[in-house]
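Next up, some structures in structure tokens.
Derivation of every value follows stated rules applied to the coordinates shown; laboratory data play no part. Given the structure is predicted, the values throughout are model-derived calculations rather than measurements. Cβ atoms are built from the backbone, for glycine too; each structure is taken alone.
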Structure P
Amino acid sequence: MFSVIFPGQGSQIVGMGKELHAKFDTVKKLFNEADKILEFSISSLILEGPKDQLDLTENTQPAIFLVGYSIFQLLKKEFKLDLNKANFFAGHSLGEYTALASADVLSFSDTLKILKIRGNAMQSAVPKGEGGMVAVLGSDIEQIEKIIKENKDKYECFIANDNSNGQLVVSGNINNIDKFILDLKSNSIKNIKLPVSAPFHCKLMKKATDIMTKEITKLEFKDPKNILISN
């Protein structure tokens with residue numbers, strides 16, 4: 001038994017997939033196709049940067065999807081791995097879209113287009129530079145909830161992801177995130193600011209939710225052949 005799981009935002013780096021793109025036509029063709037579908041060179045942004053543009057969620061989302069989907073197709077076609085026999089498909093946040101496309105529930109083209117819309121919607125919900133996220137390590141959710149609650153008069157932050165025991169992600173306005181980080185440090189709690197351009201998975205994304213609620217109905221979802229675990 002095995003599963004196929006795809007990453008979400010924050011995992012992007014300039015040059016991801018570069019060696020695979022140079023070596024395998026399967027990857028190169030998908031990158032070229034994506035450029036045509038999106039009507040701009042997402043491939044150049046992935047392979048060459050600049051980083052500040054790649055980190056904008058409107059670009060990060062189709063970029064991470066493209067690399068993940070390309071690797072999936074590469075493993076099937078070039079390395080003859082029968083990934084369609086996976087017991088489960090899943091993805092972390094954005095990665096759910098990669099899972100849907102890889103499991104043939106959504107088409108490659110539709111997934112790229114909806115992720116560009118999703119990225120634009122999420123970026124416009126909170127202007128660039130005004131939102132952020134921080135990973136909190138080595139603490140439990142009760143302790144973090146307590147810190148946020150006790151300091152609600154100082155700042156407003158939201159627990160965005162409860163990833164595992166000892167690994168949480170908190171979202172909010174960047175000024176509030178910075179204040180929250182000071183409280184983490186005063187409590188000797190390790191934290192890492194994430195390379196994202198908006199505060200995902202919290203109520204600040206309400207405008208984006210409204211847009212996506214309308215746009216998602218325009219997509220054709222095929223019946224899954226595998227079990228997909230939604231996040």
Structure Q
Amino acid sequence: MIRLTEHTLHNLDLFAGLGRDEITAVLDIVNVRAFRAGQIIFRPGDASDRLMLLHHGTVKTYIHVGGQERIMHVFQPGDAFCGLLFGTRHGDLPWAEAMTDAVVCIMDEAAFMRFMVNFPRLCLNLFRYMADHHAADMRRIEGLLQANATHRLIHVLLEIGHRLGYDHADVFALDPTFTQEDLASMIGVARPTVSTMINDLRRLGVLSGSGRNLIVHRQAALQFLNDDNF
């Protein structure tokens with residue numbers, strides 16, 4: 001049986017600033033589930049009237065295009081997702097899969113509406129969350145649309161670093177959770193193409209490490225994006 005405490009729930013951005021009584025009310029109504037790495041959390045055809053809050057682990061959402069997986073988002077602890085935020089009330093959900101062991105807090109629409117009425121601070125937190133992520137998505141899409149495949153890969157690696165909290169790190173290691181297949185899915189190329197690009201970027205000093213150990217050198221990556229003669 002999984003139990004969340006007041007302290008652990010405070011770590012979810014959506015509940016930041018709530019008082020003890022409000023947190024107690026949240027704990028009384030959320031449904032908490034654990035998923036093992038590789039387990040499907042939801043899929044097309046499932047009910048889309050849920051709000052999910054990722055407490056622990058990493059989750060990806062994806063669709064299938066031409067028989068190939070295309071990753072839409074990668075969620076980290078504190079993120080909110082599922083039908084209530086995807087705008088899929090009258091359409092299918094994407095697939096969601098736990099990339100690592102994950103713990104998810106789940107609320108249906110009725111439960112979330114009660115929170116919105118009783119705790120309006122939640123509404124403000126949610127709007128802030130959606131605005132921040134929408135702005136980040138627009139920046140990412142703009143960068144990817146204007147970039148060639150190698151640039152798209154670097155944009156994705158830097159975005160993953162941002163999501164993992166490495167904004168100010170000159171060098172950071174990519175979580176081995178992210179495979180070359182995942183990276184290929186995120187930039188719309190085949191896995192062997194990603195492997196070739198990674199090897200090329202290692203020779204240029206943008207990346208280092210061997211095998212699945214992938215280390216990103218931020219300044220070299222930014223210079224590569226800005227310098228056609230790198």
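Structural remarks
- Given 3.6 for distance in nm of label points 7 Å out along Cα→Cβ at positions 56 and 104, calculated: source structure among P, Q: P
- Among P, Q, which structure scores highest (criterion: distance in nm of label points 7 Å out along Cα→Cβ at positions 120 and 136): P
- Look at Kirkwood radius over Cα pairs in Å, for residues 64-167 alone for each of P, Q: the largest one is in P.
- Ranked by relative contact order in percent (Cα under 8 Å, 6 or more apart), structures P, Q are topped by P, which has the highest value.
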